[in-house]
Every structure is written in structure tokens, then in C-alpha cells.
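In C-alpha cells below, several structures.
None of the figures in this text is laboratory data; all of them are computed from the coordinates on show. This structure is a prediction, so every number in the text was calculated from the model and none was measured. Cβ atoms are built from the backbone, for glycine too; each structure is taken alone.
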Structure P
Amino acid sequence: MRGVPELDALELLCAAVRYGSISQAARTCGVTQQSASVRLRGIERQLGMELFLRTPRGVVPTAEGETVASWAADVLAGAERFRAGVETLRDEHRRELTVAASQTVAAHMIPTWLVALRERQVRSGGTPTAVRLLTGNSVEVTELVRGGAADLGFIESSTIPGGLSQTAVGVDALVLVVAPTHPWSGRDGIAMAEVADAALVAREEGSGTRQTWEDAVRTRLGRDVADPSVVLPTSAAVRLAAAEGLAPAVLSRLAVADDLRLGRLSEVPVEGAPVVRPITALWRGGVRDLTSTSRELVEVATTGA
């Protein structure tokens, strides 16, 4: 429409008024400060009026700027209603979501999230989403999302891939576990260096669990871990090998909770700060490319309801 700035420009304008800072507005909108400055100047030229007073401490909207920003907010709200409405119509025809998740998330988090998602949709009078679940390690999940085989992915890794949009939905702690008969069992604590020197039972390369532990050792000790005693493809196989006494293992606390409760494994506290990794949702495109059903699942994963 002639004479009306683009939606991205209006979003930047509102952010600059809200924060009183072009740099903060740029960060919020995902552009550089230089680009934000140029675009705001462009809006002023397009509209033929000065919208901001520039000061060393930031920007202050003029009276015209305040008025234009309030109108821009109305336009953005209307655009969001339009987007949400289109998504709702589209989802009525394709109420299916393909989700890829790494093993810990798939086994211990996704089931709870899907129950909460269904309950939320039923309460609102909507049609429950049919979810197809794909599993793999964190690298495999990333590639499923990147290649379009999955609409949404969840990984548990300290290394967040580039080229995809992402948001953290939670955290997960790693713990050192051994068989009850292992010499480490019953110790009050063990140095990370001693664990790093041990040949552990480990997941394959590309696993978020293995990557997080190895990254933590490199960060805190400045060196690599010892080679694993054996590499296994699933957390269940690693738990079993550790419980049989083959070697210690570092696994998600969620994954070993039942084994610890039943006495099949013993936890050995590792000295220092806990080793944690983010649980991260991934999708293609930007924030606006996240479909309504994907957004619902991300909200459930973040809030638990």
C-alpha cells in the first residue's frame, strides 16, 4: 500500500519508541544497529516528518512520532490477527505436526507435552493436533528440521546449530552414574579431572549428552576427555552397560531417575558446578514462520501447560 511503511519497519519503529534506544530496538528485531538507523531515517523521509530526537543517551519520540507509533501498533496488531487467522484456517485442513526430538526429550518430555497440548486444544474448542514423532541424536534432529522432514525439533545439546531459529524451553542436568558394585559407588564426590581420565560408556558422536559433557570438560579443564570404553547408540543401552558394571557413564538425570530409585545405578556427585545443557526448540525461518500448532507446543514445553 502506497505511503505505508513495511511491517518490519513499523515493528522497528515501535521498538525504538518503547525502548528509547535504536540499538535495543535493533537487537529485538534481529537487525544491526546501522540497518535500524537507516530504516528509521527511511520511514521519516517516506512520511515527511521527524519522528525522533537523537540524543547521546538514545532517542526520544517527537509528538508526531508518538502518534505514528500508536497507529503502527494498531497496524501490527491487525497483521498479527490476519496471520493467526490464516494459520488457523490452514491448520483446519492440515492439523498434523511432525516433531523431531533427541532421545532424552522424546522419552521423558514429549509425552507430557503432548498430553498438555491436547488438553489445551480441547479446552479451547479446537481440533487436537495429530503429532508424528521422529527420534535421533541432536545432530540428526537438526538435519531433519533443516531438510524439512520435521516442522519442529527439540535437542538437548550445549552446541546450538546455526541457520535455524531457536528458543530455549528448559534445561537438563547430567549426572555421573555407576553400578552399585563399582569402586566409585558411595563416594561423597569425585573430581571432574578423574572422571575425564576414565574410559566411560558413551553415546555416539552427535549425541547432545556426549557433546555437553565433552564441552564442559574442555571449558573447565582445558583438555579433551579420555576415549570411551564403548560407544552405544541409545541412552537405554548406556544405562544397561553401566548397571552391568562395564564402566561409569554420564547421562541425563531424567534418563536415570528410575534406575537410581530402584538401586540399579548409583549417582556419584561430580565436584564443581553441575553440568547442565539447554533443551532447545528449532524451526526453519523466523519467528513469524512458526506455525500456530508449533507455537502452541513450544509454549507448552516452556510453561508445562
Structure Q
Amino acid sequence: MPRLTPSAPPRQYPRTGTRRRGLVLAAMALLLGLLLCGHGWIPNAGGHLGSLVETFLPWYGLAVPVLLVGALCRRSVVATVALLVPVVAWLSLFGGLLPDKSGPGAQLTVVSHNVGAANPDPAGTARDLAGSGADLVALEELTPQATGTYQAGLARAYPYHVVRGTVGLWSRLPLSDGGPAGAMDPSRALRATVRTDRGPLAVYVVHLWSVRVGPSEGFSAGVRDSGAATLAEAVAADRAERVVVLGDLNGTPDDRAFAGLTARLRSAQAVAGHGFGFSWPATFPVARIDQILVRGVQPTRAWVLPGTGSDHLPVAAGLRW
């Protein structure tokens, strides 16, 4: 009888739908990498879309593990390899923020806090700030009703202070020149000189106008952007060797609106912080819009303080000459 040989099993071909989904995931990974690398190309005309993307730029990294799960489920080598593009792009932008870069040797500690106009407990906030041990405390969004409470609560720890409109500076060291900050709105910015035993320190306390997000106007940031440009001009014209800018800038350093500032000043969080240092909103921070920027001094540490009654978290930094 003829011997029967088993026929070879039919060749298995990947299903077209599976291959297509793998290519779709790969395309999404490449688009994510392009977004991270080329966010500066996104136009700001017609709604400030570029600034909106840049405000939350670190969070786009969360798409990587989602795409990775999809690639593994589809067993797509192409999609998995394509994910290297956004991973490398994200690490090049933000990888330097992740390690703890703090060190010893602070000669001056500064705190900035938007205390919130709707703060239900300004006295408690003042106590918390007085107990922080900072040498300088900058407050933003002061109201006429609460300013006296902050003055009383901080008076013992900080014998020197200056208030202009909605911003103020309290200091353990003598202050002078507590006047306007260049051409900025005098009710939302001040410049003072702190006299230290190592020489004068120019300090700006600033609260830039808020941005608004809506279906008709998009990301409305024109007034804020104008204030950021005016602040950059004031800092550029300032002849002081050492400058510190403290305040609620209503934007992150990644936002192109602050290019004039970041070209002249360094972020204490980027130099000496640990992580992103998100400060707003206090209940679940997603962005660092409260900034400590410096020129002529070296940040040794930067961190975020526990919440008070405000919708912002206080930010702090140690500085040395």
C-alpha cells in the first residue's frame, strides 16, 4: 500500500487587520515624537495652540506606555521600535529634571506663593509661611481685605516688607527701592533691593495676568504674553549683578511666551530641583506656573512646600553666591 505522508500545515500569514493596526500604532508613535521635537513649529496664531501644547508638554509622555501596551498586544515589532522616537525625544526634553540635583550650601532661602484671593484662611497661610524658615517671602494675589492679615502674621519673622497692589515682599534683611518693575502693571509687579552681607540682590515679585481657555477664543494668553515680554525687557535693562524673579507667571518655562526670560534667567527648579515641581492646582498639580528664576546666583535646592488655603502650592529655593 502507498505510504501516506502528512501534508505540511498551512502557512500562517499575519492577518491584514493586525498588520494595519501595528502600522497605525507606529504612525501614532512617530507623530508623538514629532510633537515633542517640533512643538515650537505649532503656530500660535488663532488661539495660541502652540502655547497650550507647551504648557502641558511633559504630560504627553503618558501616551508612550499606552502605545507600548497596544504594540505588545498586537505583537508589532514595527510599533515597538517606533516608540523609541518619542521616548528619546521626551528624555532629551525632561530627563534632566528627574534626578535630585539639590545640594548643601544655601546662603539665602526664598519662597513664592500665590496666596489666592479666595483663600479662606489667610492667617493660617501666614503662619505656614512664617514657619518655612525662608529669608524672603513673595506673595501674589493679595486682596485689600487680607493684606493686613498677612502683614500681621509675618511681622515678627520679617521686619521688612513692601506691598504694591496685589503683590508683596517680606524680608528678614533690609529692603530698599520698593518701587515699580519697569513698565509693568504697578499693581501686579514690584522691584526691591535686598541688602545682604554679600552685596545687593534685586528681587522682582510678579503676578502676570491669567490665561483663559474657551471654545471661541481658544487659549487666550495675549495679555499674559505682553506682560512676560515687558518683564523680560525690565530684567534685560536691570544693571544689578544678581537678580531673582519670584511670582505666578501663569505659564511654564516650556511656553514660548517666556523665551525672553528664560534666555536671561535660569529656573531654580531646573538647576537644583527634583522632578517637575508642579504647583497648580494645589489639589492635583499638573503644571508649574509659579516660578523662581535667577541670574548671578546659584540655586542649591528647589522644592514645593505643602499646601495652604490657596489653590496654588508655595515654591521655594535655596540660593548661594
log10 I(q)/I(0) by the Debye sum over Cα atoms at q = 0.06, 0.07, 0.10 Å⁻¹ computed as -0.27, -0.35, -0.62: which structure among P, Q? Q
Which structure, out of P, Q, was mean count of other Cβ atoms within 10 Å over residues 134-141 calculated from, if the result is 26.2? Q
As an exercise: mean count of other Cβ atoms within 10 Å over residues 166-173, calculated from one structure in P, Q, equals 15.6. Which structure is it? P
Could you figure out which one of P, Q the value 16.8 for mean count of other Cβ atoms within 10 Å over residues 150-157 was computed from? Q
One of P, Q was used to calculate helix-only ellipticity at 222 nm (-39500 (n - 2.57) for each DSSP H run of 4 or more, over all residues; to 500), yielding -15000; that structure is P
FRET efficiency 1/(1 + (r/R0)^6) of positions 110 and 182 (r between Cβ atoms, R0 = 35 Å, to 0.05) computed as 0.95: which structure among P, Q? Q
Structure responsible for 2.7, with distance in nm of label points 7 Å out along Cα→Cβ at positions 62 and 286 calculated and labels P, Q on offer: P
